[in-house]
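All of the numbers you see were taken from the coordinates with simple rules; none came from a lab. What you see is a predicted model, and the numbers here were worked out from it, not measured in a lab. Cβ atoms are built from the backbone, for glycine too; each structure is taken alone.
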Structure I
Amino acid sequence: MTLTLSPPSATAPPLQPQGWLRYLSFSTDHKVIGLQYLVCGFIFYLVGGALAGAIRTELLTPISDFLPRETYNEVLTLHGTVMIFLWIVPVVNGAFGNYLIPFYVGARDMAFPRLNAVAFWLIPPAGLLLISSYFIASAAQSGWTAYPPLSLTTPATGQIIWILSVLLLGGSSIFGGINFIATILKLRRPGLKLLVSEILPVHARKPLFGYTTMVYSIMGIVFLGLIVWAHHMFTSGTPPWMRLFFTIATSFIAVPTGIKFFNWLATLWGGKIALNSAMLFSCGFILNFVFGGITGVALAQVPFDIHVHDTYFVVGHFHYIVYGGTVFVIFASIYHWYPKVTGRMLNEPLGRLHFLLTFVGFNLCFAPQHWMGLNGMPRRVAEYDPQFELINQVSSVGALLMAVSTLPFLVNVILSAFRGEPAGDNPWNGLTPEWLTSSPPPVENWHGEPPLVHEPYGYGVEPGSLSLAATSGRDLWSAGDPERKP
């Protein structure tokens, strides 16, 4: 079982103000870099959202009356590229990975702090280069995947700039990945195993159900994810034996995914659930991702996939996986760790309003697209059959609600940073290492050496006590008695 860290013997001093300019500098502090990733990614999220608004505005009517056809293809390509490469990947890996991993392994920083800074500072110029390519006469029009034949017919200049931007972003991800692996393997303190944080156990006050099966399920998904790529190519002349293999492989990936869902639901079952903003977004993620997984299994079947290939059914499925299964988790993580970063609580009524508008708007936008795809509306087109006009207008209303949902979130984040209720060091009574130091953390994360102590999911103990000996058959170190050693 994984071990984590005990509270320090003395409260670490709060992080001293250093001025906002440190977030514009070549900082080597993993916490500053994590926030740089988060803020930069959110700015690009607003850009990608504005592009999505332009797409949905064009689709309000069956004719091309807002964006010219070529411009529509350019906006569509830029929207997908920005959302994937400049929002989801940098924030999920760069922001939360950089901020949390050193806490989890008991390190004071990443293994290669300067490489860490380089990895981040590749992102802003790559993003600006990508966006600038759309101010020239021949921007990329091949979609965010840049598959042939679209990538072969798109204007060469714009496509080359697009490729250069993605190469820079790929270099950033590689540098960050090397740093993560080195930090986890080489800097973790003696006795620490590999550790993954969970939001659900904290807010359900229950241990994570099926920890071992969860780990093996994740490993299974990682392996199977490498051998399912051809399910996007069933209509490209693939031989029957290959179709059969990839159908089976893609369908089988539902098994470890289903185990994860069962474990999450079992963790919630019978728990003392706090329906705060972090938990609401986590539960919203489960609902959305389950629906996206079901439609994914349907798309794995060759006859069905041939029928809906390149239609809005695929668009709806993709957004349920990528937005419903990733962006909801990003917002849940922000609400969960904001007190750790700032030392202040976010406003819960504004957080719940943010969730309500996002959840309703998301499902109103993308659920109808499955119906459109089943009835034959192709994707990536600016003009369509008039029979789809009403349902496209409903989808655009959902997109508008999602755009509006950003306002209470921004107001909440900005005002709470100055006027929010003081959070204390551990407002959630969490047991993972980042909550066992001050909020915000000191520059080197802890005051003194962080000792080993207890299981990370040992909830159900008396309030105010971190002694978890009753939750395990081992003789663990009690946080109330730091002199007692295993």
Structure II
Amino acid sequence: DFAQEGHRLEFAQSDNPESELLFKGVVFNEMKGALSSPVQRLGQELQHRLFPTTTYHHNSGGDPEAIPSLTHEQLKAFHARHYHPSNALFLTYGDIPATEHQERFEAQALNRFQALTLDLAIPDERRCPAPITDLIHYPLDGAENLRDQTHIVLGWLLGPITDPLATLRARLLSDILLDNSSSPLRNALETSDLGAAPSPLCGFDTSTREATFVCGLEGSNPEHAEAVEALIFNVLHQVAAEGAPQEAIDAALHQLELSEREITGDGFPYGLRLLMEAQTPAIHGADPLPALDSDPLLAQLQVESRDADFVPRLVRELLLNNLHRVRLTMAPDAELSVQQAAAERERLATIRAALTGSDQARIAEQARILAERQQRQDDPELLPKVTLHDVPPELKIAEGAARPVGKLPTTWYAQGTNGMVYLQAVLDLPALQPDEVDSLPLFCACLSEVGSAGRDYRATQAR
């Protein structure tokens, strides 16, 4: 329902045309809420500048200022073209034959449509001839002190994600620079007096056709923008001149391999994770198989990483010599929310002045019909159900085999783990007081983050 999900005009007292006129709508309010987050706003504004000509220039969820201008006809026309099955990508995982899936897709959906010849490929972004520098503001309501509330980030546009080896190289470089407190760029950002902490946007992102790399600080001030940029480039120049310790490269490669191999059900099922990894190159016309079998690529990186110029070359090519970058400073403004609200009220006042009596009656009637429909009880029989008959009566429980190692009793389990070995050791603890037991999870969480056994926190994290 466009009026409910998109946007609509409605009176504050829905049946009273004399009451305040408002914009309403699920997506309209959702996007207002999303952009109320400074980090969300910063990420959107940075992407807006890194992609000046392609579809990524626009907010995929919709700009709240533009949403009320969208008509139902425009939405339907866009949907008919971009959401047509001819523009769809079908991915499945499991042991059901692909032909069975295809027959169901055809019988239940595809036979209702005529195939279209569509060319909706996203082109590579046109490269900027020089770096971009910009200052924007975000609302910080009721703040008496605007100091130390500024975000300063640098973002680079890298290469197409359709090149799997180049993408893994860039990801590895990001890990070497930013993975933990011993990483050179993260260490510089964490220990700098120019801000409170590294920006949450720091890192490598492949959600767009061309990957991006971002680093910077939050909790800073606008006048520190050039100093933050200088700090970052000093680190990059140092790494380009001196390289990275081989043990740091090996550790990053090891973590990269683990993340590629590990079979987990955290967050969402493993099969869905594989499909999402394959989908990224596939929607841009590239072979998805390297995303599912990265062993050859990792082996190639193992060889390349032995070259002393491996990391310096990547820093030069991807960052130092890459002019397509943006330095974005986002400072707080205690009056911005008030100004935006005033602009919206003025816009609504202009609309209201043009309303006829029949327009007002139509708005009130639309609100009545929508409220009536929202209060209607949905039929629960329309929802798919999982019953006890759909659940296997027996659990699959792995059976272990006792195989002592020296004097240690051990139990071994054979499972499909994608070549990884998992070890769980059980150690006796000394007698602990109740408050010590309560603190034990915190101590365990800190163990890999803080200094211990004669090492400082950076050396601990590097391990």
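With Rg and Dmax of the Cα atoms in Å derived from the coordinates and found to be 23.5, 75, which of I, II does the value describe? Corresponding structure: I. Quick check: 0.30 is what I get for FRET efficiency 1/(1 + (r/R0)^6) of positions 284 and 380 (r between Cβ atoms, R0 = 35 Å, to 0.05), calculated from one of I, II. Which structure matches? Source structure for this number: II. Each of I, II could give mean count of other Cβ atoms within 10 Å over residues 68-75, but the derived value 17.8 comes from I. Out of I, II, which structure matches 121 when volume of the Cα convex hull per residue in Å³, for residues 132-211 alone is calculated? Answer for the origin of the read-out: II.
Say we calculate FRET efficiency 1/(1 + (r/R0)^6) of positions 76 and 156 (r between Cβ atoms, R0 = 35 Å, to 0.05) for every structure; which of I, II gives the highest result? Could the numbers behind the result be given before it?
On the way: I: 1.00; II: 0.35.
Comparing I, II by FRET efficiency 1/(1 + (r/R0)^6) of positions 76 and 156 (r between Cβ atoms, R0 = 35 Å, to 0.05), the maximum is at I.
For Kirkwood radius over Cα pairs in Å, for residues 188-371 alone, the calculated result is 21.8, so let me know which of I, II that is. Value 21.8 for Kirkwood radius over Cα pairs in Å, for residues 188-371 alone corresponds to II out of I, II. Supply the structure label, taken from I, II, corresponding to helix-only ellipticity at 222 nm (-39500 (n - 2.57) for each DSSP H run of 4 or more, over all residues; to 500) with the calculated value -18000. Considering all the candidates, the number was obtained from I. In terms of mean projected area of the Cα convex hull in nm², for residues 92-243 alone, which of structures I, II is highest? Structure II gives the largest value of mean projected area of the Cα convex hull in nm², for residues 92-243 alone among I, II.
As an exercise: FRET efficiency 1/(1 + (r/R0)^6) of positions 44 and 268 (r between Cβ atoms, R0 = 25 Å, to 0.05), calculated from one structure in I, II, equals 0.55. Which structure is it?
Working: I: 0.15; II: 0.55.
Answer for the origin of the read-out: II.
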